[in-house]
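The following blocks contain the structures, represented as structure tokens.
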Structure P
Amino acid sequence: MSLRFPLLALCLLAPPLRAAEPADLRAEATKALKSAATFYRTKVASRGGYVYYYTPDLKQRWGEGVATEATIFVQPPGTPTVGMAYLKAFAATGDTFYRDAARETAEALVYGQLQSGGWTQTIHFEKVNRMGKYRNGKGGNWNASSLDDGQTQAALVMLMRADRALGFKDKAIHEATTYGLDAMLKAQFQSGGFPQIWTKAAEDFVAKPAKYPDYDWKTEGRVKNYWDYPTLNDGLAGTVADVFIEAHETYKEAKYKDALAKLGDFLSLAQMPDPQPGWCQQYSHAMVPIWARKFEPAAITGWESQDAMRTLIRIARYTGEKKYLEPIPKALAYFNKSLLPDGRVARFYELKTNKSLYMNAKYELTYDDGATPGHYGWKQPAGFKQIEKEYDDAKSGKPLAASQARGAKELEPEVRRIVKELDADGKWISTYAGERLVGQPKFATGFKYVSSEVFSTNAETLSAYLEATK
């Protein structure tokens, strides 16, 4: 009987079981980050580069289709995305392991830089058809630098950050970066716009405001080499702005800020007149909307227009020129009246009638959204309320928040999940549940795979937590 009270007292005095303290979680996050990065750097990498997806045993891999160990992908979320995650880890920890991993990734990009200065979707270390004409003298004859899907943009941003992290002392990386930036400056049209791809310096075309075609755009005016003309497809304006802002902040040279301002001038000119003051996916040099691929008609686009507005706001803030805000109120009013019944926005609106445009299985224009090909996003989320807030803040001169990074407390639940989901080998394994994936791999429901995007996102989250808890 005399033993019961001391035992009860001990039970009452003992602290309750609880989740790891922040100090313990920081140690766990540090360990998980190193384990995951070690696996990705030493087991997954092909000569420093990456594709999108791998089987857990690393015997199969995919980018845009099946890939081999001799091929890496430049397009996000491939090689540059992983490299930037390493650089975030280096900044957060100071551990040179991550800087060295980023250097290897940068070297892979340097290997695949085209003679025209940019990059295409892939880099091949062995001979294949349509291989890039690499600046190093290797490769084939394909010399078309691409701005599609952020390919060249992501490579340049990663290289600039690597160049800075290496103190601008790695000659090959520094030279490739400045060579690529100079080539991109030369690819900019006089109007300020950019083609989807380039092989040489742009020809000069007089800048002029956008206008509606005076011909039957459904059957006339199609251009086979649409990629040579000014485009806004798939967020090109925003990713190009990323490059010039990063370049100006890194190298402090006025030419990059000037190119950014020229891009703002183009976006202002590219806004269509009433009754549809939005933007188009593709333009001729006369600034008339034109077709691109067979499922991309000459039309107002609800998706690229949002990117154009956000980019104009960023340019206005960075240059201090509020003239770049002027196109936005009319565009917001127009799109707020053009929303679909479910609150989304159509990818395409017919010129002048403003009817939502779609394609059927035969790639014929239709107003019916019931039989559209599944490979394309015919309807997109509408972010106009957030754009309006960003516009109001920029117009009033309200400064951006000193830091938009999430704090440690906010990150803790996500960090605990990320640490818990990492397996003993340093892998985060995903399970396919039918969602749309970049590259559209043909995975069966329940298929297990390793994702470069998941690695990069999780590594950056862990790095953000370590940065916040220094």
Structure Q
Amino acid sequence: MISVRLGTPLGAQHGPVGVLVYPVSADLPEPAPWSSPAEVAAEVAAFAAEVDDAGRPGRVATLPRPLRDPSRVLLVGVGAGDERGWRKAGAAIARAARDAVVSLQPPADFSEAALRGLAEGVWLGQYGFRIRDDKPGEAVKLQELVVLAAASPELERALETARVVAEHINFARDLTNTPSLTKTPSWFVEQVGGRDLPPGVSLTVREPAELAEEGFGGILAVGGGSARGPRLLEISYRPPTETAEHVVLIGKGITFDTGGIDIKPNDAMQLMRKDMGGAATVVAATLAAARLSLGVRITALTPLAENMLSGSSWRSGDVVRHYGGLTSEVHSTDAEGRVVLADALAYAVSKLEPSVLIDLGTLTGASRVALGKTTAALFSENDELAKALQDASIAAGESVWRMPLADEYMKEVAAEIADLNNAAGNPGAITAALYLREFAGPMRDRWAHIDMSAPSWSGENDGDVRKGATGWGVRTLVRWLSHLS
């Protein structure tokens, strides 16, 4: 990762600056006072007066100063100066100051939240995913960012938190971006198990034989059409001090989705390597929480399967018996994510004794129709839990919107020859959530479902979000877990 560190304030012996960054707030006509040499300050102030909308978050204006030190000055907008604005500024710096050592002069009110946002933005904004042989020098990145502020325990802690969170978001992005020719259920397990796992973390892996023996009929049905068999990965984190809180996070892990016998059109299948984004998020959030030694017990479950088309595929009209005994009549093999999540939910309720239960998945296109490209749909009967997750998402700079669990649609979820049907139709995001609620059973009042299909993937670079997998939800979950801790 790019080096981001706290350094000596301007005016001390700090060596060549190279590129100097001054943050500009949206409500200020020019940068806040700084302690650089008077001629530089005057030059920058005059330049700032000519820049339109200089304080817009992520806005960069460049003042070249050839053959002088600093050689460039960047005015970077931080908006209101909150964490979100600083995060956008950090991502903009990572792109604008490539192949440079950068010093940033922070304002007097520079806070831990500002530093966390700035550092996350730098580390997330420089992310890239390639499987081609790039030419030497093609992927040039920012070399180092030195924040010209005196170190303190609070700022150092904020910087370390940002580093851990950004590292794990980028891990989730890597998992999701990887093409499905490589990304099998077993490969996913290997990527997690091959990491340097934090203290207190252990892994349990169930392969097809164990899944059959224990009755995980939903995972086996969805994965039955693939030559690359399904898995259930269970990650357990126990904090150094015992706690009553036990959070279970469940992430949908469809490593590729053809739609099965109800096959998708080609255009809809093109990006189905991203259909395990929920699994990537819960794994990354759990490992980040463990690395930060948060004081909450966590179990992450990732039901992993390829939904393929073959002679052994599940069929419309089949009845699937889930872990715990509930049955689903298959109305569509392209509504597979909820079927694997159902098994994991039922297992968590039966065996893990959670205090809170949350599932995430790239579940429905309906949530995108309702909420657009950047907002996830949140469902919960628990007002306190829903508010806590929404507050965490706001603090993290992500977006969720609470949707209704409207009981009048339960009649659509009913089936003729089974307990439930797996594809109740419109309103699609709501009926999917109602289906999953049945598997939460006695935990339904402490359960939340997040449909993250839309924000899990971006078609463009936007701030700290890079084109492709976004790692959405890792920041939100870590913030929420931090508050529980």
Structure R
Amino acid sequence: MIDNLPQAVFWKDREGRFLGCNRHFAADGGLQTVEEIVGRTDFDMPWRDRATEYRADDQMVMEHGPKLNVEEPLRQSDGSVIWLRTGKIPLRDDGDVIGIIGFYEDVTALKRQEEELRTFKLLVENAPDGIAIADLNLIITYANPALCSMLGHETLVGTSVAELIYTPDLDKLAKIAEHVTQGQTLRETVRYVRSDGALVTVQASALALRDRYGNMTGYASLNRDITEQLVAEEELRASERRNRALLEAMPDLMFLLSNDGVFLDYKTDRSGTLIVPPEVFLGRRVSDVLPPALSEQVLYHIEQLRRTGEMQSYSYQIDFGDHLEEYEARMVASNDDVLVLARNVTEQRRIEREREAMQEQVIAAQQAALRELSTPLMPIADGVVAMPLIGAIDSSRAQQVMETLLYGVAEHHAQVAIIDITGVKVVDTQVAGALMRAAQAARMLGAQVILTGISPEIAQTLVHIGAELREVITKATLQEGIDYALKRRMLTARQPVARA
């Protein structure tokens, strides 16, 4: 019976010599038979390095009594080390201690399990997810620090799971318990109520705990807090909705290209018009799809964008056969790709051209009005017209003065034309020459030119530059010029008509 015990058993005399053992002990000592142990000591065994320690233990047991359930390592004959749980009691004969009886069992596997259990417990205690164990009545018997912190409690032991679940989610708790009882592992999203009343949304996984006979003893659950994740996901979805709305609201064509010019994606503008269908250009290079000139333009700006990193802007036209469409494009980097936004500006350009044409017409009309205002010609009496000049006179205005004067003389059949330069501050050779040419042209139409408003400064300038005024009558003021013209007209009117 001793030979078949799972424990190793041995006995020694008072001097530490082995008197016998069972087969288990003999095998651990590297012996073929139990008889080989008789007469040996610990110094003859593979564990001889601890023989002195064992001899002292034997003496202690013989003198003071049993020493039980001591865990210690044992080096086996093959050099491996196992853990033993040992015991020694005095060996007596008629009440006298004649030696010791020792026994031990291999607890290496148990030690390993305990170590694994400690490691597992360390992992559970420091896990970021909430872990709990509950009995069959869903009363928590264990909760790790993460779950306690998640729900704002110092401890959850003794708390019913139902007390922690948000009331609308209690049906989910019942569903989880039902599935787990049936041997299924279920993952469900549930909401807990924190100690401060706030809700915590978790992704809960539950499984059944069973004993060695398969009987269910409770529940284990892993709870991952996804509250912030759900908030972030909702914010992301909201951001995606806003971005999509913005994209849909933008009136631009959009094309996503690789940095070597391959079409990756697109979005049409409101017209939905494309040169070719998407299946024709997606996945192909711009040089295979676009007209050569536009293709070269796009590839050039892609290269410039890659080289400088700065946004590229350019314009282009597309011939749709029966009409021409104009576009403005902006090209920017999008991570490692290229984003092109193209806006149809055909109508805008047409409006701009019409506006420019209208502006040119307005400017021309304004210039004509200004010319009339800057060179006014006024009839004073029959046969007498006057042109008061104000401001500077350049070559363009000098030509205008002559044209207006000649047109007025011809229109009003004037015999006298008064040019008043009171408002002209500067008279140089160019101005004097213009005035003389105007006077000569008027005389060719039969009108006498009277120059009025000559100031002392202008008189000195005319003399200094040698202006020839012999064919021009000069008067100091416009009033004197008008008086002279009227008197001359009256004299002309009184002269008798010559008879044949």
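Rank structures P, Q, R by mean count of other Cβ atoms within 10 Å over residues 177-184 and report only the one at the top, that is, the highest.
P
If we compute Cα Rg over 2.2 N^0.38 Å, for residues 361-408 alone for structures P, Q, R, which one ends up with the highest value?
P
From which structure (P, Q, R) was Rg/Rh (Cα atoms, Kirkwood Rh), for residues 105-352 alone calculated, if the value obtained is 1.30?
R
Can you spot which of P, Q, R the value 81, 48, 42 was calculated from, given it is Cα extents along the principal axes in Å?
It was calculated from structure Q.
No lab work stands behind these numbers, since they all come straight from the coordinates. Here the structure is a predicted model, which means the values were calculated and not measured. Cβ atoms are built from the backbone, for glycine too; each structure is taken alone.
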